[in-house]
Structure P
Amino acid sequence: MRQTVANKRQRGFSLIELMIVLIITILITAISITSISSITKNYRIGGDTRSISAQINLARMRAAAGFTHGRVYMDLSANTFHVAVWSKASACWQTAGETTCTATTSPVTALASGDTFGFGSVSAGPTAATITIAQAGSCKPGVAGASAGTAISSTACIEFNSRGYPVDSSNAIIASDAIYIGNNAQRYSGVAVSISGQPTSYRYSGSSWFLY
């Protein structure tokens, strides 16, 4: 019995049909990869923001507990940060967990891959106190006050006095400290520290800042 054209087509797909399915599969895969990449970048910058906020709270508590000064030291070039406490006995900054005057060595935390300290072209901060956007002041080799010393280049520090208030290099209470992070997807976040010393995390979307 002779097979008809219709019967032959029931045995499989034509080359055109296979090509259509392949193209659709490639498009769906490309969209999925883009979405996963975007979600991953959001998780990374969000994780770094929460980590810095937690370190700020730790520095504040360590300062109050030791009746001294504590700070979060950001290396803007290496994209790392760590908590340090001022040792009155040794007159130096000591990285949390260490007992020597090596405040810029381990243990330090690195920002996630693709994240860097910065705020790109964003022109205003998240709060009235941080409306003029800028990273916190540069770190100094000494404790805040008359002998703070010369600013350390490519650094930013949020320092607390023994009462848990954020202070500038002259030891005056300050209400505009903030740290900003960005990534290669043009996403930005910030941690602003109020005059009471409480950190608040924000994310930048479109043209406005929103609470995390």
Structure Q
Amino acid sequence: MNNPEQISKDELLLPVNMLKLYTIGAFPMADEETGDINWYMPEIRTIIPLDQFHIPRSLRKFYLSSGFEYRFDYDFPAVVKGCASRENTWISKKLIEAYMNLWRLGYVHTVEVYKENQLVGGLYGVAYKGAFFGESMFSVVSQASKCALVKLVEKLNREKFSLLDVQFQTEHLKMFGAVEISFEEYNLLLERAFIKREEL
């Protein structure tokens, strides 16, 4: 890809360019007012160490007895719609279209939570080699998004992923062991995630 500043914002949303931007540590967000999509590389990044993932005791008990059904990559349009359905959102229609293109190519993945065959929560993100870039989650039933995250980490560990990027720290994520690291450290982990996957 050429210098991102030398191509249009629409071109940056082409699948090949989006993937390249993710591999250098950038991620997109749409301005809530203008809809303009910008790419961000914050100096402090938040990850969840997959080998140190913590499930609070009360959530573990709920997770094991909730009766939720989980599906992977079954209905991305419904998941991203759920994630975008809030008063203020960075997930614009144009960004949804861009993620739809990545989903069709197999780079966007979902964890979906169902209760009585109704979608009640879930999450989605971009996967590239050994890294998973978590983008957004939602729930319409208590604890559904948290259970989706538990299911995601189980899957990532099973498939030998080594990096789960969650972008920004929140109290919701902190309970699972999310930590803030420098962008330099993040890039090292990113590079290792790509190399490790190639060695498998």
Structure R
Amino acid sequence: MELKEYLQIIKKDIKVFLLLIIFAVSGSLAFFHFQPVSFNTSLALNITRRGTLETTDYRYDSFYRLQADERFAGTVTEWLKTPRIVADVYEMAKINPVNFSLTDLSKSLNAERKSSQLVDVNFSSATPESAQRISSAMVKIISRNTEKLNEEQREANWFLIIAENPLTTRNVPNHKIIFLVSFLGGLFLSFWTVLIRHYLK
């Protein structure tokens, strides 16, 4: 079929075509508008040491220490993807982890190692207050697990977790993108609906 024929088919059923587009756009905008308010939080965890290792060769000390910090930052990142650790964080933050599946728990805290000594954690919460509780609990749980690793070795220059103040912002949907995506989706749906109606006639 040529383009003229498609346009003629759409013209014959123009009301259905436009109504479907309007329905798709208005439905998408209404869905995101009435979604519960949520907040996004970013928490920076710095991996440092309690002291320095005495050595006659400072360069080698710095090199191996940097490597150890990098590996431990990777360990912290993996901890925050473990359902057991996340459940402990939520329990300390007075959020019942029973309401989450294992998959939800493993994905609720998005931890990423940014450098050898920096781990950035992003997560969503219902209120700024709960975000603060989660951030505080996270630091305490990670510090507690860090101390457990040093119970037998008791190294003086063991790892230490220092957290920056969490940054919490309201999650505001991008209405321009929602409109564009829903319009294109509505256009696609309308086009095929009109064609199918024409074929059935």
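Taking relative contact order in percent (Cα under 8 Å, 6 or more apart) from the coordinates of each of P, Q, R, which one would give 41? The structure behind it is R. Taking distance in nm of label points 7 Å out along Cα→Cβ at positions 26 and 162 as the criterion, the top-ranked structure out of P, Q, R is P, with the highest value.
Given that volume of the Cα convex hull per residue in Å³, derived from a single structure, equals 192, which label among P, Q, R identifies that structure? Source structure for this number: R. Here helix-only ellipticity at 222 nm (-39500 (n - 2.57) for each DSSP H run of 4 or more, over all residues; to 500) was derived from just one of the structures P, Q, R, and that gives -11500; the source is Q.
Bear in mind that the values in this text are calculations on the coordinates, not laboratory data. A quick note: this is a predicted structure, and the numbers were derived from the prediction, not measured. Cβ atoms are built from the backbone, for glycine too; each structure is taken alone.
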